Structure 1
Amino acid sequence: MKLYRYLSGFGMYRPSPSSWEGMRWLHKEKIWHKIEHLWQKYKRRWKGPSVKIFIFPKNPPGIFANRGEDLKSGISFPGQIILFLCPVGDEKELEALFVHEYHHVCRMAAQKKSIKQYTLLDSLVLEGTAEYTVGKLVGSEYRAAWCRSYGKEILESCWRSFIKDNLTITRKNKLHDDILFGRGPFPKLIGYAAGYHLVESFFKTRRYTESLSFSLPSEIFLENAF
């Protein structure tokens, strides 16, 4: 039950008629086959590690949701990816989700650091490099909305107010996830947005390669920070 509650926070379905419809869609559209194809493609391209991939129906979004990202989500661990999907009309949305999550796996493998040791800075860069790569490989229109949710002035204010002085806290500290996900008093997904800005700013003055997005240490992305 504890695991289910945790996964529910990332989009895991709740038993309902709509979740059965979602499962039928997954089978009808042969989503496992399509994700397998994407994994083979990017495993070769990135010389990445093998992973176990689990696919479940996603808890349906609100009736006014119309963006592909409202219909998909995921979570990654070393050697494992879990994807949550509602019916998605544009298959590029599937690719964007997979690139983001498999990028996490590849960067975690390249950094050779226990996930328990990840600092807030590590997490910001993990999210930022993954979504920057989505923009490069799948298309800028497939980047998540949080890449552009906040203007530079708001990001700079948040950076000075509560992000900069907490970059070294680890996942053991509740504040890590509160900032990353934008819980409590913090703006929604502010950590993700700040991470994307760090990575985007860095690669404006440096040559981007997919290999570097895996291997560069998190600290180097502070060079052009706000």
Structure 2
Amino acid sequence: MSDIIGDIRRELKAAADPATLASFQRFFKEGVTAYGLKTADMRRVSGLFWKEVKDRSKEDIYRLGEELLASGYYEEGAVAIGWAERLEPRYEESDFRVYERWLNEYVHNWAHCDTLCNHPIGALVTKFPAFLADLKRWTASANPWVRRGAAVSLIIPARRGLFLEDIFEIADRLLADGEDLVQKGYGWMLKAAAEAHEDEVFNYVMAHRAAMPRTALRYAIEKMPAERKKAAMARG
């Protein structure tokens, strides 16, 4: 396994681009350790080595993924999370705890948070809705990435019209969260839910707009008609 990790790191270093690395500082205000790969190159590396590991057991793939995540390098973590996405046909309930631990221990930027939560975790919650209770528990975490994850794990199900009452409950729990990235996360969740349930989300926003931070509110109503945006922003 260590040979594969070494090969991945050599491939990432070979594709590193100084201009891309410099641009990361604009994208990741929280700071990030990176080689500096363009998105297309990162996907190429992830896919290249997926061919080498895809027939291994999930346990082996997770061990490799965890070694990559533990390095702290953005691109290595992205490779691991990309592999997790590709495992979706093999997901079982036990996989949720693996990704929950990754979120708690290894996620330190919005891109890893959103990819891990939108895709592997979101797919597991859709397949096993009992995990909605875990997302609600996450809203009380001291880790802001976990709190953001509670919301962004429901982006794709929300677009499909699923779990509306649970979405509102999670928004209630995060309503006054002081972290900008969490406010953006639950605002994004509400915006996604509005694609299938615009009336219900608008009514929710109107009922809570006095307490809802402007960041979250703007995200939630971003795609609504102009008259609804105006009414929501009036703060009456």
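A value of -15500 for helix-only ellipticity at 222 nm (-39500 (n - 2.57) for each DSSP H run of 4 or more, over all residues; to 500), calculated from one of 1, 2, originates in structure 1.
One of 1, 2 was used to compute Kirkwood radius over Cα pairs in Å, for residues 101-164 alone, and the answer was 11.5. Which one was it? Answer by label: 2.
Given that distance in nm of label points 7 Å out along Cα→Cβ at positions 45 and 93, derived from a single structure, equals 2.0, which label among 1, 2 identifies that structure? Label of the source structure: 1.
Which structure, out of 1, 2, was relative contact order in percent (Cα under 8 Å, 6 or more apart) derived from, given a value of 18? This value belongs to structure 1. Computing P(r) over Cα pairs in 10 Å bins from 0, in percent gives 8, 31, 31, 21, 8, 1, 0 for which of 1, 2? Derived from 2, not from the others.
When distance in nm of label points 7 Å out along Cα→Cβ at positions 21 and 85 is computed across structures 1, 2, the figure 1.8 traces back to 1.
Here, each number is a calculation from the coordinates, and none is a lab measurement. None of the values given here were measured: they were computed from a predicted structure. Cβ atoms are built from the backbone, for glycine too; each structure is taken alone.
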